[in-house]
Each structure stands twice: as C-alpha cells, then as structure tokens.
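The data blocks that follow each hold one structure.
We did not get these values from a lab; they are worked out from the coordinates using the rules stated. Fair warning: this is a prediction, and the values are worked out from it, not measured in the lab. Cβ atoms are built from the backbone, for glycine too; each structure is taken alone.
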Structure 1
Amino acid sequence: MNTTLALYANYSIYSAIAVLTLAMLAYAAYLARAIPAREVARTPERVLVGAGAPAAQVEVGSGAAAVDAGRKMAGIGRSFAWLATACIGVSMVLRGLAVHRPPLGNLYEFVCAAAFAAMLGFCVWNQRRDVSWLGTFVVTPVLIMLLLAVKAFYTEASSLMPALRSYWLTIHVSMATISVGVFTLGAIVAALYLVLDRYARAGHTPRWVRVLPSPAELERTSYSLHIVAFPLWTFTVIAGAIWARQAWASYWNWDPKEVWSFIIWVVYAAFLHARATSGITRQKAQWIALAGFACIIVNYTIVNLYFVGQHSYSGM
C-alpha cells in the first residue's frame, strides 16, 4: 500500500468538504438574491412622469441589480460545486491507486462514492438545465455525508479480504453508489415538493419557497429521478445475488444486508405503483418515496453498525 497516496486522498476529501461549504454559502446567497429579483419581476412596470419618473427607474434598476447579483452567486456556486466534485473524484482515484483496487471496499469509501455520484449528477443536470435553486438543498446533505464519512465511518486504506476480490465488487457496489446518489437527489426534490405543497394548501408561502418551481413540476422531477434510480437498484440487488452465489454458494442467505436491500426495492416499487394508481394522491406517493430513502439510510448506518451478518467483514 502506498501511504503517501492514501494521505493525499484524505487531503482531497478535506478539500472537498471546504469547497462544498463555500458552494453551500454561494447557493444560499443566490436564493437570498433571487427572491427579491422575482418579486420585482412580478411587479407590473408603471409609467410615471414628472416627479414619479425616478421611482420607476429605481424599481427597474434595483430589479436588474438583484438579477445580476443572483446570477453571479449562482455561477460561483456552480464553480465551487464542480471543484468539490473533482476533489471527491481525485480522492477516490488516489485511494484506489494507494491500495491497488477499486475504492469501494468499505463504508467510508461507499459514502464518498455516493457523494460523488450525487454531486456529479447535480452538476451535469445544472449544466444542461439551470437548477441553481436546488443547489443549497443538494450541497448541504452531501456535505453532511462527507463529514460523517471522515468522522464516523473512516477506515484506513487497506487491501481487500480474499472473498471480496472479485470483479463483481466493481459491478455490484458501483451500481449501488450510483443508484443511491440518484435516490438522494430524488428524495431532496420529493421533500421540497411536500413542503411547497403544504404551504400552497395553507395559503401562506414563505419568501424562500417562491424561488422554487411549481409543486407539479417538482413532483414530476422527483418521479423522473426515481424512474432512473429504480432500475439501477434492481440491477444492484440482482448483481449482489449473483456475487453471493459465487462467494457463499447461495443466491440468498437471509443476511440482514440482503433483506434490507430487498426492503428498499419493495418500498420504491410501491412508490412507482402508487404514482401510477389514480386512487392514491401524489402527496402519499412522495411520502412512500421518502420512506424508501429512510430505508436506505437505515441500511447503510444501523444495519452496517449494529447487525452481524455475512456482509459485516466487508464493512459494508
């Protein structure tokens, strides 16, 4: 093992945490600037003469200034988000080179890979379609993920146990990290939809909520993200069963990790079914989606830390 590369991998994760903090602040500033900009944009322009003319100019000028400031902060946040994603990616590459294996062998590496998948998905999405309004809500959970990774889940870089030395490690775990990354984005949008829908029903909308798209658009976006993630998780479960057959001579062993992975699949299948059923409201369907993400959190925290099974020796 190359301890120097492993040390640089840690430095890169620390750098990602610092840059993510800056990205979070920049996106928060964007929201603060975007709110008055939208309010001014909604105000009908009044044609005033005489003494009233300067007032109209001030109103229009302040609106333009707010828009420009908002765009600037969104651009800064976007740059920091890309930089943080690159730092996470560099850390994964360096850690893999340090131990001569894919950096997917324990919970620390899995969380870093899932954070990378979530950030890369958000950055690419934001590049194709301006979703800067989502920046704060994505960067903050990813920042928390990395803080937990370095504080609670950190494992020294080391070689894999013989049972884990298989090409199925790359296939199975990489699909799991990608699907968890997309599920994370889907859960964030689902939560925003439920919050916005609740305020809309109450007839009172806080200023920060006014920056978000309509509830219907958020709901459709959440559904689209889950449509992408669900097949990936299905493949993860199937690949895990095939690997289990090679490693443990059985496709299914009622291991706690296997059981919870299947529970996650069932809950998200229930969400997709509920979304397509006319008798179930969109709100209830989104709550099911959040329940699925709660199962993911349980699977990679409580099950990993407190349940003993065939996955225990892998740290995942």
Structure 2
Amino acid sequence: MAEENILLEPDRLWNKVVEQTEYARQCGALQSIETDYQFIEQNGISFLVRTLSNLARKEQAQKQRKQIEKQTNQEFDPFLPYEKDLFVADISPTHLCLLNKFNVVNHHLLIVTRDFEDQENWLNLADFQALWVCMQEIDGLAFYNGGKIAGASQRHKHLQLIPLPFIPEECHLPIKPAIATAVFNDYFGTIPQFPFSHALALLNLTQSDSITKTAQKMMACYHSLLQAVGLEIDSKNQIQSGAYNMLATKEWMLIVPRSQESFSSISINSLGFAGSLFVRDREQIKLLESITPMTILSKVAFLKD
C-alpha cells in the first residue's frame, strides 16, 4: 500500500473520534457498558479490575445474533455491513475505523478489514499500515486477539486501539512499571513478573519514517516475537498456528501465546496481559483476589519452560 493510498486526512482522527462518539451516543448506536473499578496489587503491578455493571444490552444483542445465525444458517458479521452510526473514518483501501459499540473504555476504536478476513489469519503489512496510521495520531494501546481462544468475540479481522491513559490521573497503563523491568537477551526481552511464556521487543516508533517503513518495522518485530514464543509462520498458509495476544504501543510490542479463553468463567483477552481485567460481579472479584491475577493469566497462557 503506497503512502498516497492512505485515505485518512492527517491530524483529523482524534477529532473524528470525539465527534462520532458524541453523535453515536445521542442516537443510541453506542451502548457503553458502565463499570466500577478497583485495583489489585501483585508483583509490583496495580491490576485494574473493572466490574461490568450492566451487560443486559450486549447479552441481548448476542442472543439476537444467534437467532439470526440459526434462521439464515450463516454466521453473523457485524462489520459486513458495519453500522454506519459507528463509522469514524476510512483509513486505507483495505481498512476502516469504527467505534466499539459496547465499549467499556471511552473512544475504544476498531480497525477493521473492509472485506472479510478471518481473525485467525496472521497480521499482514496492510494491517500494520492501518494500525500505524491510527497510532501516530492517538497515543494508545493497540492490541489483537488472535482467535477465539485469545478472546476474540468476532471472526472478522479487527485490531483495536484504546487511548491512554486508561483512567486519567489514576491509571496510565498497569503493566508500564513491569515493562521497565524487562530483561533483554539480544533482541528479545522477558518481564520477570510474568511466569508465563511471552516475548517483548522495544519499538520506539516515531513519525520521522514513512507509514510503510514503520509498518514493515512493526511486522518484522511481530514475526520475530511469534518465532520467539514458538509460533511458526508458514508462508503458504495464512491461518495462525496457535492462538496469541499481541499488544503494542509506540515504545514496545508484546506477544503472549494462549492455551484457553477463560478461567473459571473469567474471560481474558489482550487487555488482561496489559493488567486490565473484567469481571461480572462481586463473586468473581473475590475469586480473582483469592487466586490472584497473575495465576489466572498463567492458567490461560503457557507456563515458562
């Protein structure tokens, strides 16, 4: 994808996000899920634990989706067609940007392929180009749930971007202190507090390089990290060889291979490995406190060799 094929006007994305958020909220397309939150300290990490206080609308939408799938004998795709009231911007000929309909965090963005691609496909250069177009305008945490086991709720390929800080004046990014303690062996790093398999690399991305060059750098990093955790890419097969979570900021990229989607009814996606967990009720909070966040993350990942 050449630079001239980028469709998003520079320095406009954030304003578009804010404007569309207000519009979508007023017309009812955006159905934010209110949460209470608390922190659980472990291993020098202040895990942000949100209690999802009202899931009724999301659960009703899921029920309707299953009914449609049963009637049509086809899997429902919320991105084909996408809901126009959630549309933020065209990014490129291959990707567009939408608001997350059932958002927990304000201004949560989805970077979606225009045509159907499977969420279990490897990320490609066009994905990283679209991601970087958004990241260079919004300081945030980007992530990708590689498959259902990694917490993906939709099969249509989509990356996600959440602006930082997570909670203004209270929580920037929970694992930021842990990232600072990473121990590097040549290119790859590991975080001492993480007892599960993972690989970390520093990126230090800036806007001085072209979008394509930066995307190539990100993709090379992604491939190297996948190899470091034992996930081999077959150039003849787009489908991933195993489930994983990818997290990235302008400073670093992290890959965590996944063994299961949830532990004892607590679902984990990429945000769990960023130190942000979601529970349904007080009972799950008590379970999380007794088992500890790090143990739950270890249960859904793979223990280090």
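Of note:
- Top of 1, 2 by distance in nm of label points 7 Å out along Cα→Cβ at positions 124 and 188, largest first: 2
- Each of 1, 2 could give mean count of other Cβ atoms within 10 Å over residues 172-179, but the derived value 22.4 comes from 1.
- Which of 1, 2 yields -27000 [helix-only ellipticity at 222 nm (-39500 (n - 2.57) for each DSSP H run of 4 or more, over all residues; to 500), calculated]: 1
- Which entry (1, 2) yields the derived value 1.06 for Rg/Rh (Cα atoms, Kirkwood Rh): 1
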